[in-house]
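All of the numbers you see were taken from the coordinates with simple rules; none came from a lab. Source: prediction; values computed, not measured. Cβ atoms are built from the backbone, for glycine too; each structure is taken alone.
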Structure 1
Amino acid sequence: MWLRPAAFVALALAWCGSASAQAPQRLTLDDAFARVADTHPELRLYGVRREGLSAGLDAAALRPPLVAGVQVENAFGNGQTRGLDAAELTLTLASVIERGGKLDARRTLAQSRIDALAVERETTRLDLLAEVARRYLAVAAARQRRAIADTDIAQRQRTVAAARQRLQAGASPESVLLTAQAALARAELERARGEQDERAARHHLAALWGERSPTFDVAETDPTALPDIDDVEALASLLDATPELARFAGEQRIREARLQLARSESKPDLDWQLGVRRLEASGDTALVGSLSMPLGAARRAKPAIREAEAELAMLGIEREARDISLYSTLVEAHGRYRLAQLEVQRLRDDVLPRLAKAESAAERAYRGGAISYLEWAQLQSEHTAAHRQQLDAALDAQRALIEIQRLTGRSFIAGSGASTQGSSP
């Protein structure tokens, strides 16, 4: 059992936890999951594929057909067989007796393909949900960058006002005011870029469910709210239950069924025929029958058996290689998350508070004539850069967390260090 669309990444992106209480026009992450789950063609395609495989199962369950036939012998010849007087008419009914369990092997193979389709669909669903979370995160990131730009604009506006006061008082040249105004214009440009990025990201998100002109707005979120997660060893133990490895179990059943079907071909089928023959010369009727079996079936089946055995043996190696790849990806994502989480915490607890105090002190000092404009502007730039650094680290952590959840199929409760597993819809 795997995650519901509404649960996947919802707890991992803890900043989405309170989004459901927003106005109806606010799109939550759960809403985005539901829209993709209901409308995305890649998921709807599996319903059609299942119908096709079900038809294949019905066809595999069919037994060999009965064949009705008519035979005419000794007709339109010469001598005594001239015309239809000496003709012999035979009505026959024929079929094939399958041996070696071919019918069961065909049905097993067809059913195993249907069973494997569910795991394949689950893998696709988790990939789509991860993509939804990444695009939703992009919208939230653009909004956060815009908010940082608004804060920077407010700082620069105070700088312009202070520079104008000092210019009017004759305490600083006009170049200082012009420089402050240029810095304000650059901050306003960053805000405009953030607005444009948010619009583009919103269109990119809406494209997942086919909406061309999105009118929604995403719910308020805080990307820097990062949950605690288990260590990499505990998370690695969850990999065996993920769809990406579970599909190997389904593929193994398919290849075992193919092997059984190939082995069943080594038992030759029996062709039987029964009929009634009328002898025109005497007016009598007689029962006729035949039974035939092809020779060398075991020899002809050996290449297919060897091929099926090799494919089954390869599957174990393929799974081992995939397991190593998934573990490597998990370790890399876990390391990125922990590093980014540490960076976000240190910036929030140590760097940003000190820079905020330093910027306020610099403002007072500049207004009092104790420091130059460049010193104050540099602190403002440092403060804004630290906010952006924190956001970039938080976004990197969120992307790593989405990847971890895609690999493990689990969502994580913030602060508990434990993982919870939902059920598939």
Structure 2
Amino acid sequence: MNVPRLRFKEFSGNWEVKKLGDIATFSKGKGISKADIDKNGKTFCIRYGELYTEYGETIHYVKSKTNIHVDNLVLSEINDVIIPASGETQIDIATASCVQVAGIALGSDLNIIKSQENGVFLSYYLNNQKKLDIAKLAQGNSVVHLYSSQLKSLDLNIPDRNEQTKIANFLTAVDEKIARLTQKGELLARYKKGVMQQIFSQQLRFKDDDGRDFPDWEEKSLGDLTQIYDGTHMTPNYTKSGIPFYSVEHITNNNFKDTKFISRDVFERENKRVRLEKGDILMTKIGDIGTPKYIDWDVEASFYVSLALIKKSNKASSLYLAHFIRTRFFQNELHKRIIHVAFPKKINLGEISNCMVNLPCQKEQTKIANFLTALDDKISHNQTQLDAVKQYKQGLLQQLFV
């Protein structure tokens, strides 16, 4: 049967097979160059490249403006579906969006599809279920083109308009949830950046439990506060199980689940000097330099020479140090000490040890670390929710269309 795997219960019967050319008319936008974009322009406009970077399946708010006279423009109508007429790759060009605002100027490298069908439904359908089919229609090498004559031949499976509307509204609601979580994550990250700057410049100070000021901060080198070690210099023989082996990618991606392993024999031989423990910090020191990870779980693992191990110490809170390492103050000093003649860039342990740390007393360190960690937890929780909704959307897109 010509029906989707996932369907709203009030609908039944087969979806109709139609050509896009049977249900739509086609036209093109009119020239708007990059030089024509003016932030003080009178008319909102969309250029084809923005479909890849600025917009999703629906367009409610438009970023760019132009001062080209409206007589020389092609203006949108609500429900128009737009697809690039040219692009760099076949898969990129297969990008559809439904314009939900009338009077938007549409650039010359845009195919405009007008239909009595639900444009939002069509944009989700074309942008997902039919994306590869559209990509196959595109022609060209260095520049890929997509013509209305090709789009007209595209085979579609279409439900009645009530079901189209139901699907469109449902997917739009999911995207609105994604947008809200994305915005919340951006606001949290911006707030954390601002409050970190205030805390570590000492514009914002914590007080003790009795409301009194803490002592003045000291400045000490990282090497005065803790011991710093290299990872293993040898390339281990990877096995499918054994001792986890961490590298730069684990730190920068903040993902320690997907890892390779080394045998216990290699681990014991290479880790006689020092062991990675809960409460330590791993920091990248080759390539992407200066990203720290506080180890807040019980761990038995080895790590590559591209990482530095900053051991926990009774002289300073490791959690505080992990936050301080991310500050502009520490990062600037760290990057001044990078060995620039090497590729990839790297920094040695001696230079890391010489970097200075602004150090409050232990109790203020704890308050600062706990406050920033709580912010990190909120950011992480929001990102987990966002990833879950995105994954949920992908599952829907695979099942709601034929």
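Comparing percent of Cα pairs over 33 Å apart across 1, 2, which is largest?
Going through 1, 2 one by one, percent of Cα pairs over 33 Å apart peaks for structure 1.
For structures 1, 2, calculate mean count of other Cβ atoms within 10 Å over residues 121-128 and state which one comes out highest.
Across 1, 2, mean count of other Cβ atoms within 10 Å over residues 121-128 peaks for 2.
Tell me which structure, out of 1, 2, gives -11000 once helix-only ellipticity at 222 nm (-39500 (n - 2.57) for each DSSP H run of 4 or more, over all residues; to 500) is calculated.
2
Can you tell which of 1, 2 yields 16 when relative contact order in percent (Cα under 8 Å, 6 or more apart) is derived from it?
It was calculated from structure 2.
For distance in nm of label points 7 Å out along Cα→Cβ at positions 105 and 137, the calculated result is 2.8, so let me know which of 1, 2 that is.
Among 1, 2, the structure yielding 2.8 for distance in nm of label points 7 Å out along Cα→Cβ at positions 105 and 137 is 2.
Of structures 1, 2, which gives 0.30 when FRET efficiency 1/(1 + (r/R0)^6) of positions 41 and 305 (r between Cβ atoms, R0 = 35 Å, to 0.05) is computed from the coordinates?
Going label by label, the one that fits is 1.
If you rank structures 1, 2 by FRET efficiency 1/(1 + (r/R0)^6) of positions 65 and 145 (r between Cβ atoms, R0 = 41 Å, to 0.05), which sits at the top with the largest value?
Between 1, 2, the highest calculated value is found for 2.
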